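The data blocks that follow each hold one structure.
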Structure P
Amino acid sequence: MEYLTMHNGVKMPTLGIGTFLMSPAQAEDAVYNALRCGYPMIDTANAYMNEKAVGRGMKKSGVAREDVFLVTKLWPSVYTDDTAVDKTLARLGTGYVDLLFIHQPAGDFMAGYRQLERAYKEGKAKSIGISNFHGEKLEKLLKECEIAPHVIQMEAHPYCTQDEIKARLAQYGTVTMAWYPLGHGDKSLIQEPVFTALAEKYGKSNAQIILRWHTQMGHAVIPGSTNPAHIKDNADIFDFTLTAEEMAKIAKINKNVRYYHATPEQEDNYAAFAPDFDGQE
């Protein structure tokens, strides 16, 4: 395993399993399988409605809590709820998380970020970050925050390398965690000739080449899968290194194309989405 060192000195694994769009049962099994085959990091969120299941999967795995890098996110509807962090920890069945994000640039996001800063000072979060921030809202947060984000989680893949945002955050020492690392499963991306050729050279799959590209780009990645074989394969990426020339060839396919799009109005509406997070299975 390889690690990224955040500006507070905390080391974050470059590979974890994501649980987006997983049912509680799927998340519990995926977390169990991932931890049992050596994954060090788990990513979930209030809005995924599977935090309790993630906690169950962690316990069932038998892996010690201190050996799991646990990541979750506060949803905009709880940014102003002073008990949101404690409720999140209770759902997960843990006294702390290793990384806590605010999930969307919506609602009173500065109140949400103040909660993260408070949780960090109290030891309830070992590091904090922002997810999906960009443009004016990113600038507002950077101007008003007390503690610069340790991590930004955002869509990133070979078709969208997010160079501008990464360059903006470089002065703060903020590192990147990529979601949709395989382009939301887009076959046109995964089957790009450059990945097919490299897969043949290194005896890997195209997906493994892309995940390795991410880690060499300095990204942590959280590919999601409920298939035990795929979970295992996604972790088998650290026994080879792409050359500088190969990395340059991959850079040429960047299109600055994203798969996820949200208008400012849609982002604002996220704060109105307020399910019973505590009532999840």
Structure Q
Amino acid sequence: MDILLKGMAKEEPLLVVGLVDTETVEKARSIHDTYPTASAAFGRVISGAILLSSILKEGQRVILQVVGDGPLRGIVAEADWLCRVRGYVKRPHIHLGLKDGKLDVGRAIGKGFLNVAKDLGLREYYHGNVPLQTGEIATDLAYYFRVSEQIPAAVSLGVYVDIDNSVKASGGFMVHALPGVSDETIEYLEERLKGLLPVSSMVLNGLGPKEIMEEAIGLPVEILERRDVLYYCPCNKDRVLDAIVALGEKDMEDIAHKGENVNVQCQFCKTEYAISQEELLSLLFKAMDLNKQTEG
């Protein structure tokens, strides 16, 4: 079972989040048939979205999007307050080999932007975006926190892809410095984080979220929250039909006039939905009636 833990350092004003999500990232890899470099990048974005979801309240969700000029083009992950996550990568069949012994995620993503959209239950989403600093995701997320939310934070993410292309380890941690933290503590953390093992190595070595949190800051942690993590897509046929209606009357007419059934595939979970001609015509007539009532 994949787990996210949220806690406080017992001796310092530090909020710490630890995550192990190997099963979730492996499921995402399997669904989207990603190649190794794409798997590593996709997994980091998924883990990043889950870490972001740790600060959400009930009913809220967050969308993390990375857009770059590298061969992957773009990655999206969406997570809700329950740590249920889903996502997709625009070009899943990308593998660039190694750089300094690691999968070259930065080159696969390239130059671009990291975008965060939060559904906080208000009329409009909160939006924030920053230029990518490295394309390695973790440093880009830390930069986003500092620039867009004025929160000093350290973020680490790691995905280990085995020779059979499966994800054998995935996880991450996030450390927020809260008001009142001393300059000495910040300096200590900066030095400690430089010498840490990669998160993927910690997970491979059997460390759980709490051990990762305490390894990150070198201090005991008091756990405040525990959430199970899973890959989850809430799509269903009714939502697909609603999406077709949202295309508008003209586009619906064009589809219906082809006289063929339509197969629609969910971008997030690859589930296919067959929409019959009768269903298409029924949706079209309903849309036309609604438009007449609106105009009247």
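Only the coordinates and a few stated rules stand behind these numbers; no lab work does. Nothing here was measured: the structure is a model prediction, and the numbers come from that model. Cβ atoms are built from the backbone, for glycine too; each structure is taken alone.
Each of structures P, Q was scored by distance in nm of label points 7 Å out along Cα→Cβ at positions 147 and 227; the highest score is held by P.
Can you spot which of P, Q the value 2.0 was calculated from, given it is distance in nm of label points 7 Å out along Cα→Cβ at positions 219 and 267? Source structure for this number: P. Calculated for structures P, Q, volume of the Cα convex hull per residue in Å³ is largest in Q. Please state which of the structures P, Q yields 3.5 when distance in nm of label points 7 Å out along Cα→Cβ at positions 83 and 123 is computed from it. Among P, Q, the structure yielding 3.5 for distance in nm of label points 7 Å out along Cα→Cβ at positions 83 and 123 is Q.
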